[in-house]
Structure 1
C-alpha cells in the first residue's frame, strides 16, 4: 500500500463471513470511490487476473454482471479437489440451475465477478445471509430479478499455491440448499401461474356447484354444462383481474365491461371445450364420475388454453415473436 496508493485494505474486528467482507468492500467502492465497475476477486490467484480484459469486453458488449464460470465449456475446477468437494460443488450448481430453471448461468457460486454499480445498489439491501455461499447465490438471484443482463467467461479455477483450501461445512451446505429450495417455493407461491391455477380451482368449484344446481332444476346436460361454465368464466374474470393480473388490472366501467365481453369471446374456446368434452366424458364413464371428468377437462384442456388467451389477448403480458419484430423501434 506504500507503493500503490490506490490499494485500500479493510479488516473486520469480528468474523462477518464471506458476504460481509465483500459487502464492506463493495460499499466503499460505490460510496467513496464512485467506482464505474466493481470486481469480486480472490486475491490468492486462484482467479486468473489475465481474464479481466475478457470481463471488460463483456461489459462493453452490454452485460451488467459478468461471471467467471468453472462449469461452462472451457472452464474447470482443480484436479486435487476430493471427491466429496467435487460432488458438492458440481452437484450443488446442478441443483441450483435445476430449481432456478436457468440454463444460461452455469456457475452460481463463483466468486469471480464484474458488477455494474447499479446492480449492487439494487441487491445490497435484499441480501440477508452473508456467512455462507448463500451470499453468492442470493446476489445473483436478486440481480436477475432486477433485470441485470448476465454474461459468463470460462474460468480455469487454479490450484492453490499458498495456504489451505477450505471445503464448506455440512451446516453451510445445508443452509445453501435450504435457501435455494425456500426461495423457489416462495417464487412459485407468488407466481402468476400459481395465482392463475388457484383462480382456476375456484372456477372449478363454481362450475361443479352450478352444474349440480342446474341439473337439480331439470336442465338438459348440454345446457347445464353451458351455464355452469359461464358462471365459472365470470368468477375467473373477476378474480384474475383483481389478483392474478393486478399489475395489468383493467379499470373503469366501460373498459371493464368491454374487456369482459372480450374475455367471454376468448372463452368461447373454453366453453366449447367443456360443453363438448364434458358431456362426452360423462357419456363414456357415467354421471357418477362427473367430478373426475370436469377435473380432467379443466386441468388438461381448459387451463392451458385460458392461460394462453389471458396472457396474449386480455391482459397482454406476452407478445408473439413476430409481433415484436413488427413493432417500431423507440
Structure 2
C-alpha cells in the first residue's frame, strides 16, 4: 500500500504523468487552464394561435435534458420560435434537427409539443486529462514567442470547443494570419466543422477604428475575438473553417465483406483523416492501407481509387466520402 502511494506521488510530481487537479496545477504554471464545459444552444418552434413564451421558461427534451428560453417569444401567425440554451453545460445538450421538445409549463394559446428548428450545437464537455495534458506538455516544450506560428495554435486550442487548429502565416497576403480550426465535439452535428462565416474580430482596429477585414460570425467570430487580445497589434488574423474535401474510395477484394467490416473500414479511414489531416496537407495512402489491414477479415484488399497520396488544396480538409466495394 505504501509503495502504491509513493508511485502515485511520483506520477503527480511531473506534468507528463500528472492527472486531475495536479495536472491543473502544473498547467497553471504556464498559464494553461482546463477548458470548461460549454452549453448547447438552438431554437425550438411550437405551434400556437396566441400567447408568449416568457424568458426563463423551461423546455424539456424527451430524455429529460432541459433548456431555458433566452428571451421571451410571441406567437406570429401559427407558431412561435424561441431561442434556448441548455440548462446544464456539456455535449448532452446537443441534438439533431427535429428533436421533439415539450414546454415545462402549459401556456394558453401555445401547444406544449414542439421541435428543434435545426441541430443544437455548441455543447462540449469539460476538457479531459488527455487533451488538457497534451496542451500542458506543449506549453513546457515550446516557449512563447509573441506571435509565432506555434503561439497561434496554442492560443486557438485553448478556446472552449476547439479541438484542432492549424495556422497559415501570410495565408491571405502579407501581414495576415489565417487560423483554421475544428470543433469535433460541440459541432458534431456538422462533422466538427465550425458554423458561421470566416473573417476577423469585431474588435480589430484599423484606420479610424474600423475592422480591416470582413467581420466573422458564429464560431469563427468566437475564435477571432478570443485571439484579438493575444495577437500582435499589427497582425490581421482571419478565423476560418476548413473546406470539407470528400474523398471517395473504391476497394476491390472485399465485395462479400460484412456490414460490420465495412463500418470498421469507414471508421479506420476517418480515423486517419482525423489524426493526419490538415488544410492543404497530404494524406499518405499507405497510412490508410495500414489502418484497413489492421481490421480482421480484410486480407487481400486493394485500394483502386484513389491511386496515390491524397493532396488537398489550400484550406481543404479531407473527409470520408463514399466507399465502393468491387
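Distance in nm of label points 7 Å out along Cα→Cβ at positions 66 and 274 computed as 5.4: which structure among 1, 2?
On the way: 1: 5.4; 2: 3.3.
Answer by label: 1.
Determine which structure produced the value 5, 20, 23, 25, 19, 7, 1, 0 for P(r) over Cα pairs in 10 Å bins from 0, in percent, calculated from the coordinates; the candidates are 1, 2. Intermediate values should be presented prior to the final figure.
Values: 1: 5, 19, 22, 17, 15, 13, 7, 2, 0, 0; 2: 5, 20, 23, 25, 19, 7, 1, 0.
Only structure 2 yields this read-out.
Once relative contact order in percent (Cα under 8 Å, 6 or more apart) is calculated for every structure in 1, 2, which label goes with the largest value?
On the way: 1: 16; 2: 13.
Between 1, 2, the highest calculated value is found for 1.
Which of 1, 2 yields 19.5 for mean count of other Cβ atoms within 10 Å over residues 34-41, as computed? Could you put the intermediate results ahead of the total?
Numbers: 1: 15.8; 2: 19.5.
The correct label is 2.
Taking FRET efficiency 1/(1 + (r/R0)^6) of positions 114 and 178 (r between Cβ atoms, R0 = 35 Å, to 0.05) for each of 1, 2, which is largest? Before the final figure, lay out the partial values.
Working: 1: 0.75; 2: 0.30.
Once FRET efficiency 1/(1 + (r/R0)^6) of positions 114 and 178 (r between Cβ atoms, R0 = 35 Å, to 0.05) is worked out for each structure, 1 has the highest.
Suppose helix-only ellipticity at 222 nm (-39500 (n - 2.57) for each DSSP H run of 4 or more, over all residues; to 500) works out to -7500; of 1, 2, which structure was it derived from?
Working: 1: -17500; 2: -7500.
For helix-only ellipticity at 222 nm (-39500 (n - 2.57) for each DSSP H run of 4 or more, over all residues; to 500), the value -7500 is produced by structure 2.
Consider the structures 1, 2: one of them gives 0.95 for FRET efficiency 1/(1 + (r/R0)^6) of positions 210 and 298 (r between Cβ atoms, R0 = 25 Å, to 0.05) as calculated from the coordinates. Say which. Before the final figure, lay out each step's value.
On the way: 1: 0.95; 2: 0.00.
Only one of 1, 2 returns 0.95 for FRET efficiency 1/(1 + (r/R0)^6) of positions 210 and 298 (r between Cβ atoms, R0 = 25 Å, to 0.05), namely 1.
Every read-out reported here was derived from the displayed coordinates using simple, explicitly stated rules and does not represent laboratory data. All of these numbers come straight from a predicted model, not from anything done at the bench. Cβ atoms are built from the backbone, for glycine too; each structure is taken alone.
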